[in-house]
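All of the numbers you see were taken from the coordinates with simple rules; none came from a lab. Everything numeric here is computed off the predicted structure, so don't read it as measured data. Cβ atoms are built from the backbone, for glycine too; each structure is taken alone.
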Structure I
Amino acid sequence: MLAIKGGAKTKTKAFPPWPYFDQGEEKALQEVLHSRQWWRTPGSRTLEFERAFAAYHQAKFGIAVTNGTHALEVALSALEVGFGDEVILPDFTFVATASAVLSTGALPVLVDVQDGTYCIDPDQVEAAITDRTRAIIAVHMAGHPADLDRLAEMASRHHLLLIEDSAHAHGTEWKKRKIGTFGIAGTFSFQASKLMTAGEGGIILTNDEAYEEKVRSVHDCGRLPGKWFYDHYNYGSNYRLSEWQGAVLTVQLRRLEAQGAKRFAHSRLLDELLGAVQGITPQRLDERCTHNGHYAYIFHYDQEAFAGLSRERFIEALKAEGIPEQASYPPLHALDLFESGAYKGRLLPGDNSSERRMQEVLDRSFPVTEKAAYETVWIPHFAFLGDEQDVQEIATAIQKIQRHASELLP
C-alpha cells in the first residue's frame with residue numbers, strides 16, 4: 001500500500017542532513033569570534049576563501065559578495081551593461097538571472113532551452129542577437145553545463161560578453177575543465193540550498209585582471225585596492241562578504257570534491273535504475289560534461305505512464321514515501337514581473353523600442369521551458385550524499401507509485 005494511503009514508507013532511513021557541518025565550521029567560527037576581525041576589510045578569512053575557490057575552479061581571481069543575485073548584478077555593473085543594451089538568457093531559470101539584468105537598466109531577452117539538458121539553446125541565442133546585444137548569460141541548470149563550446153564561439157564571433165550563471169554548478173566540468181571561466185565571468189551562489197553554503201553568499205570568478213579590479217571596486221563602494229580608504233573611483237555599493245561567511249565557506253570548500261563525486265556517481269546509478277521505469281526520463285547528460293555538480297536531480301514525468309496521475313499528485317505520493325522534492329522554476333515569461341509590465345520601471349523612461357522588443361519576446365512560445373517547468377520533478381542534492389541504499393529507495397518509491405497510480409486518481 002502506498003504511504004499516502006496509510007502504508008509503510010519506502011524510505012527506511014533518513015537522508016543525510018543539509019546543511020552539513022562538523023567541528024571544522026565550529027572551530028573556524030570560534031577563531032573569527034576571538035580574532036575580533038569580523039569585517040572582511042581588515043580580515044583574512046574571506047580573502048583566503050576567494051583565492052581557494054578561484055584556484056579550485058582554475059580561475060585567476062575570485063571576488064566574494066553577499067549573495068548569488070548580487071554576484072550577477074556586480075558582474076554586469078562592472079561590464080558597464082546598461083540602458084539600451086540587451087542581454088540574452090534562458091527562460092528557464094531563477095528570476096535573479098533576469099532581475100540582475102534589469103538592475104542595470106538593460107533588457108533581458110528570453111530564449112527557450114534545449115530539450116533534455118534544459119540549458120539555454122544556442123540556436124535560439126544566435127537567432128536573438130541584435131545590434132543592441134551586449135552579453136549572453138548561460139545558466140548551468142541543476143549543475144549541468146550549457147553548451148560552452150558553441151556559446152563561447154558565438155560570443156567571440158559576435159563580440160559579445162559571456163557570463164556563466166553557475167549558482168547550481170560548483171565543481172561542474174566541461175571537457176574536464178571546471179566551469180566559470182569560459183567567458184568573462186562566472187557567478188556562484190552559497191545560499192542555504194546550494195552545494196556549499198554559509199546561509200547566503202556569492203562569488204564572481206574571472207581570468208581578466210582589468211575586469212577583476214573593476215569588479216572589486218564595484219563590490220566595495222567604488223574603492224580601488226591599495227588606495228586611500230575614502231577615495232572612490234567608480235560607482236559601487238557595499239556587496240562585501242563577512243569574515244564569518246568566508247570562514248565557513250573555506251571549510252565547506254574542503255568537502256566539495258568528495259561530496260561532488262558521491263552526488264555524480266549516485267546520480268548515474270539512479271539514471272540506470274530509472275531507465276527501466278516507463279514514463280521517467282532523467283535530465284540528459286551531455287558526453288562533454290565530465291562532471292555534473294548536481295544541485296538537483298531532474299527527471300521528466302509522463303503522467304500517461306502513471307495511469308494519468310497528475311505530476312502534483314505524484315509528488316505528494318513521492319514525498320509521503322519519504323523522498324524529498326524541491327519545486328521547479330516557473331517560466332520567466334509567465335511571471336507577474338513580465339506579464340504585468342512591472343519590468344518597464346527598470347528601463348530608460350520613454351524607451352519604447354525596448355518595450356516593443358520585450359513584447360515581441362513575450363509573444364513567442366517557449367515549449368521546452370514549459371515542459372521543463374510543468375512536467376519535471378526535482379530531487380535535491382543532499383539525497384545523493386548518502387549511500388546506494390538511498391538511491392535504490394528513490395527508484396523503488398517511484399516504481400511503487402507507478403504500480404498503484406490508479407488508486408490515487410480522483
Structure II
Amino acid sequence: MLRNLSVGELTPKEELEKRIFNLKKKMEEKGVELSLIIQNVDLFYFAGTVQKGALIIPVDGEPLLFVERNADRVRYETPFDFIPIKREKDIRDILNERGIKGKTLGMEFDVVPVALYERWRDILKIDNVIDISNEIKDLRLIKSPFEVEQIKKSGEVTSHVLKKAKDVIREGMTELEIDAILGAEGRKKGHQGFLRMRGLNQEMMNIYITHEHSCTIPSSGDVPIAGVGITHAIAQGASMNIIKRNIPVLLDYGGGYNGYITDETRAYVIGSLDEMFRKPYEVAREIVETTMVFAREGINGKEVYERAHSLVKKAGLDDHFMGHGRGKVGFIGHGLGLEINELPVITPRHSIILKEGMVFAFEPKFIFPGRGAIGIEVDFIVRKDCLERVTDAPIDLVFI
C-alpha cells in the first residue's frame with residue numbers, strides 16, 4: 001500500500017551497511033564504543049527511516065534499531081530488523097540483556113539539545129559522551145552512485161520549475177503570487193515539500209522569489225539573498241513586493257526528491273535589463289564557466305573561491321559580491337545532500353580538496369543596496385576530470 005503512495009526509492013541494504021561500516025571505522029579511530037543516532041537526517045542516512053526511534057551502533061557488533069513509532073512504516077522503509085519499544089528507557093534493559101556495553105558514547109552534538117543529551121546519558125548510564133557529528137558529516141561528504149541518482153532526480157524537479165518560471169512571471173504580480181504558482185509546479189513534479197538545513201534555528205523555504213529592494217535586505221540566515229517574507233515572524237522568502245519592468249527577478253529554488261536537495265538560481269527580466277545589472281551578470285556567468293573548466297578532483301576549494309574573487313575584483317564589483325556591508329557572506333559554494341548546508345564549503349577561509357562524489361551549489365551573486373540583485377547558482381558533481389552539471393537548465397538570463 002505504501003509503495004503505491006510514495007515516489008521515492010528505498011535505500012538499498014548494502015548502501016546502509018556500507019555507511020555503518022564506515023562510521024564504525026571512524027568510531028574505532030576515535031575510541032568510541034557505542035554511537036547513538038537520533039537526529040532525523042542521520043537516522044535516515046544510516047537506517048533508511050525517519051520514524052521515531054534510535055539507532056545504536058556498537059563498534060564491534062551489529063547495529064540495533066529501536067522504534068517507538070511507527071513500526072508498520074519502519075517495517076516497510078528499512079531493510080534492517082528492528083526492536084519495537086514503548087519508551088526510550090527500554091533500550092537500556094535490552095542492551096543489558098544482550099551484553100552490549102560501552103564506556104564511551106558518541107552523539108551528534110551539533111544538533112542534539114543539552115536536555116536530550118542529559119536524558120540519554122542517564123538512560124544509557126554512560127558518563128563519557130563525545131561528539132561524532134564531524135565524523136558523520138565527513139562520511140556524508142562523498143555521495144554514492146545511489147545518492148547521485150537521487151540528487152539528479154531532485155535536479156529534474158528544479159529544472160522543470162526554472163524553465164516554467166518564464167511562463168509565470170509577469171509585470172504587476174507580487175513575489176508571493178509567483179511563489180505560490182511555482183511552488184505548486186514543483187509539488188506536482190514530486191517535490192518532497194520542504195528542505196532540511198542542519199543547525200539550531202536554521203530554517204529554509206524551498207523557493208525564494210526576490211525582486212528589487214527585497215533582494216537587498218539581509219537576514220539572520222547565512223545566505224546572500226533571503227527576501228523579506230510576509231511577516232517578521234519568519235523574515236525570509238517572497239513578499240508582497242510588486243514585479244516591475246527592467247529589474248531582475250531572482251528565482252532561487254531548492255529541489256527535494258527522496259530526501260536529497262538541489263539548489264539553483266536564475267534571473268528573469270521583463271523588458272530590457274537595467275544597465276547597472278549587465279556587467280555583474282556577465283561576471284557571474286564568467287565565474288561559472290571558468291570554474292567548470294578549471295575545477296575537478298584534486299583542486300582546492302579555496303583556490304576555486306580565489307579565482308572567482310579575482311574576476312570580481314578585476315571588474316570592480318567587490319563591494320557587491322555575495323552581499324553588501326555587514327550582509328556579506330564568506331562563501332561562494334555550499335555542499336548539498338540530505339541537508340542544504342553540507343560540506344564542502346567553497347570559501348577563502350578553509351582548504352578542502354575536491355574529491356569525486358562531492359556535490360555542491362555554486363552561487364556568484366551581486367547585491368546592490370536598494371536597487372536589486374543578480375546572479376546565477378548551479379549545482380555540480382565533482383568528477384575526476386571535470387565538474388558535472390546536476391540539471392540541464394540553461395544559465396542564461398531569461399527575458400520575458
Structure III
Amino acid sequence: MGMKYGLERMLAMMAEIGHPERAFKTVHIVGTNGKGSTTAILSEIAKNLGISCGRGTSPHLLHYRERIAVNDKCIPEDAVAEFITDNRHIIRGHSATFFEITTAMAAWYFASQGVQWVASEAGLGGRLDATRTYDGMGTIFTGVRVEHSRILGDTREKIAAEKVAIASPGTILIAASQTPEVEKVILETVAREKLKRVLPVPVHTSPLPGAHQLSNGSLACTAAFELFGRTHNEIESAYSRTCTSLRWPGRLDHRRGTPSILFDVAHNPQSMEALVKYIKPWGQPVPMVVGFLNDKPWRRMVELLKGVAGPVVVTTPESERKLTAKELAVHMKQEGFQVEVQNEIGNAVARCREIAGNKPMVITGSFYVVGEAINESVSQGWVSGLPNSAEDVLD
C-alpha cells in the first residue's frame with residue numbers, strides 16, 4: 001500500500017474509530033539505531049514494575065503480530081482479524097497504508113486492553129510518522145545517522161530535526177549528548193517546544209548482548225525514572241530483573257545447535273560495526289549467511305565484513321527492495337570474499353551449516369533474511385526456540 005506523507009489520514013482514522021490513542025500515555029522512541037531494543041527494554045521494565053504496558057515496534061522479525069504487544073504478549077490473530085473486519089470501510093475510505101493501519105490497530109488494541117503506558121517505536125522520522133498521533137508524554141532519541149535521505153534530508157542535522165519533532169510541547173526529551181551539529185538542533189527544539197531535556201543515567205549491565213546495548217538500557221531506564229512515577233529503588237530493581245527476563249530475537253541472538261548460530265539484524269553500517277566488534281574476538285573468519293535490501297548502504301556493510309566473514313553464503317530477501325544474491329555475490333567476490341549463492345534463505349542456512357561444521361556461524365543483514373532464517377532454523381530443529389546468552393552458546 002506504499003508510503004504516503006502527512007498525518008491527515010491518521011488523524012481522521014483515529015477520530016472515526018473513537019480516539020483510542022487518548023486512553024493511554026505514550027513514550028515515543030525515535031532515532032536511527034536501537035529503537036526496537038530500547039522499546040523492548042522499556043516495556044519490559046514497565047512489566048516488571050507491575051505497570052500494564054503496550055509495545056509498538058517495526059518492522060517485525062518473525063511474525064506480523066509482534067508489532068503490537070501488551071506485557072510482552074503479541075496481539076492475538078483473532079484481534080487482528082476483528083480490527084480489519086470491523087474497520088475495513090474506514091481503511092478503504094482513507095486509502096490507508098500498511099503502517100497507518102497497524103498504528104491505528106495498535107492504539108485500538110492497547111485501549112481495549114486497558115494499558116497504562118505505551119512504548120512506541122517510530123516507523124520513519126518523527127514529525128510525519130503515523131505514531132505521532134499518540135500524544136506522547138516523553139520522547140527517547142537514540143541518536144542519528146544519515147538514512148532515508150530522500151525523505152528526511154541529507155544531513156544528520158536535518159534528520160535529527162525530523163525525528164525529535166515528534167515530541168509534544170512541554171514534554172520530556174531523553175537524549176545523550178550528540179555531535180555539535182545535532183546537539184544544536186536538539187537545543188533549538190528544546191527551547192522552541194519548551195521541552196525538558198534529560199541526559200541518560202549510565203547503567204553497567206544490559207538486558208541484551210553487545211556493548212552498544214548499554215546506551216539503549218541507559219535510555220530506557222532513564223525514561224522509567226522520569227515518567228513511571230516509581231522510586232529509583234523500584235526502577236533499579238525492575239531493570240535488574242529485566243536484565244535476566246528480556247528475550248528480544250535477532251539482536252546478537254545466540255541459539256544453541258550444531259553448529260550454534262548467531263542471528264543479528266545488522267541492516268545498516270552502525271549495526272554492522274557493532275556485530276563486527278562483537279565477533280572479532282572469535283578469531284578466524286566466521287561462516288556467514290548474508291542478505292541485504294538494495295536501498296541500504298550495503299557496499300559499506302560488505303567493507304566492514306572484511307577479515308571477519310568467510311566463507312559467505314549470499315541470499316535474496318523476499319522484498320520488493322531486495323538486493324539479489326547474484327549482484328551481492330559479484331560485488332563480494334570482487335572484494336576478495338569466498339562466496340556461494342543460494343537464493344532461497346532456507347537453502348542458504350543449510351549450506352552454511354555444512355560449511356561451518358561444529359564451528360559457530362552468523363546470519364545477518366535484512367530483517368527479511370534474519371527473521372526467515374530463525375523461523376526455518378527453529379522449525380528444522382537446527383537451533384533452540386529462544387535466544388540464549390553468549391555464555392550458554394559459546395562455553
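Which structure, out of I, II, III, was Cα Rg over 2.2 N^0.38 Å, for residues 127-326 alone derived from, given a value of 1.17? Label of the source structure: III. Using FRET efficiency 1/(1 + (r/R0)^6) of positions 87 and 175 (r between Cβ atoms, R0 = 30 Å, to 0.05) as the calculated read-out, with 0.70 as its value, let me know the right label among I, II, III. Structure I accounts for this read-out. When distance in nm of label points 7 Å out along Cα→Cβ at positions 159 and 351 is calculated for each of the structures I, II, III, the largest result comes from II.
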